[in-house]
Structure 1
Amino acid sequence: MSYDRDKHRYYSKQKYEAAIGTFATGIVFLFVAILSLVLRYFPAFDFIGLSYWGVWLFIPAFFIFIGGFSQLYTNNKFKKAVKNAILDRGNQSTFNLEDLALEVGIKPKDVLRVLVDLRSKGEIKYRFNSDTGEIVLGEEVSYTPVENFQAPKKLDSALPSEGKNYCVYCGNKIREGSQYCAFCGSKL
C-alpha cells in the first residue's frame, strides 16, 4: 500500500523521547550552583573561583528543567493520543502503523515507541502479524530470546536475516517463513 497521498500530511514536530537525560543535566547544573553558594562560606576551599561564577548556573538549570517537564508533557500527550485511538478501535482490531500515525498526527517511529512503552507497562496488548506486519490489538506476544544475542548499536542499512530463526533486531525467536517479527515488527 502506497502512502504517497499522505506524504504532505502534518505530523507533530515534537518527538517522543526520554527526559531522564535532560533532568540529569539539570541536576548537575543545580548541584554546581548550590556548591558555589556553599563555597562562599568556605573561601579556603574555593575551586577556580566557583563561588563567584557558579551562582549563574541556576539560570540554565531552571531552563533545562523546564525543557525536561516539557518533554514529559509531550510524551504524556502522545500516549493519550495513541491510547485513545486504540480505544476507539475497541482494543480488538488490526491496523497498519502508518494508518495509526496518520490518525493521531505523530510520526510512525514515535507511535511505535509509544506502543512499546504502553505494552511494557501492561496498558495495552498487541503483537505484529508475522506475515503482513500489521498490528493486531488484544493479542499478547511473549518475548522468547535466543542465547547470546547482542542488539545492533547503530544501523546504516538493513541487517541480513536469511537462515536465522530469530529477529536480528530484538533477538526474539521467530517461526520459519516469517516476514516480520511478531514482537518488534521489524521486517526480516
Structure 2
Amino acid sequence: MTLLLIRHVETDWNREPARCQGWAEIGINETGRVQARAAARTLAGSGIELIVTSHLRRARETAELMREELGGELPLVVDPRLAETHRGEWESRLFVEIMLDDAQSWRRYREHPQTFRFPGGESLADQQRRVLAALRDAARDGRQALLVTHAGSLRAARCFLDGRGLAAFHEMGAGNGGANEVPSEGLAARITAFLEGSR
C-alpha cells in the first residue's frame, strides 16, 4: 500500500508576485480547478479508498474537486495536521516585501530552517511533527489514501522520509498539484520512533 501526498492546486497568491499564504483562507483559481481535475484523472484506477485533506480552503477545494472527478463516492476526512505552517506576521504579505522588511528573519528561514520559527507563528519543526503524525495515522488506517496538503508540509515530510532532516527544507520542490508516492509499509513505526525521540 502507498500514501499519495499532493499539494493543493494554484491560487492567485501562488502567482508572481507571490504572497505568503500560511493559514490565510485563499481559494483556488481557475487554473487550479483545471489542475485538480487533471491530477485526479492521472490517479484514476490507482485504488484510492480515502481522501484526507488539510482544513485550509485551498486544500479542501482541491480535495473536493478531485473527489468529484474520481466519482464522488470516496470518504473525505479533514485533518488540520496537514495544514501549511502557521506563518504568523508574514501571512498575506508579498515575499519580496518580507525579504526587504524582515531581512534578518528571512535569512534565518533560508539558512537554518531546522531551528526557524515564523514571527508570531509556528516553527518548521512543530509543523513537521504534526504532519508526520497525520501520515502515521493514515498509514495505520490501512486504506489507499490521497492526502491533500501544502508545499511546506510536503517539504517537511520529505525531509524526514529522505533522511535528510529539516536543514534540507529548501532543497525540496513542491509544485501545485504535484504528487508524491510514499510506501506505507513500516511507515507508522518509523514515524512513531521519530516522534518519541523528538519530544
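No value in this document is a laboratory result; all are computed from the given coordinates. This structure is a prediction, so every number in the text was calculated from the model and none was measured. Cβ atoms are built from the backbone, for glycine too; each structure is taken alone.
Out of 1, 2, which one gives 17 for relative contact order in percent (Cα under 8 Å, 6 or more apart) as computed from the coordinates?
Working through the options, I get structure 1.
Tell me which of 1, 2 gives 23.4 when you compute mean count of other Cβ atoms within 10 Å over residues 52-59.
2
Given a value of 0.4 for distance in nm of label points 7 Å out along Cα→Cβ at positions 100 and 124, point me to the structure among 1, 2 it was derived from.
1
Determine which structure produced the value 17.0 for Kirkwood radius over Cα pairs in Å, calculated from the coordinates; the candidates are 1, 2.
Attributed to the structure labelled 2.
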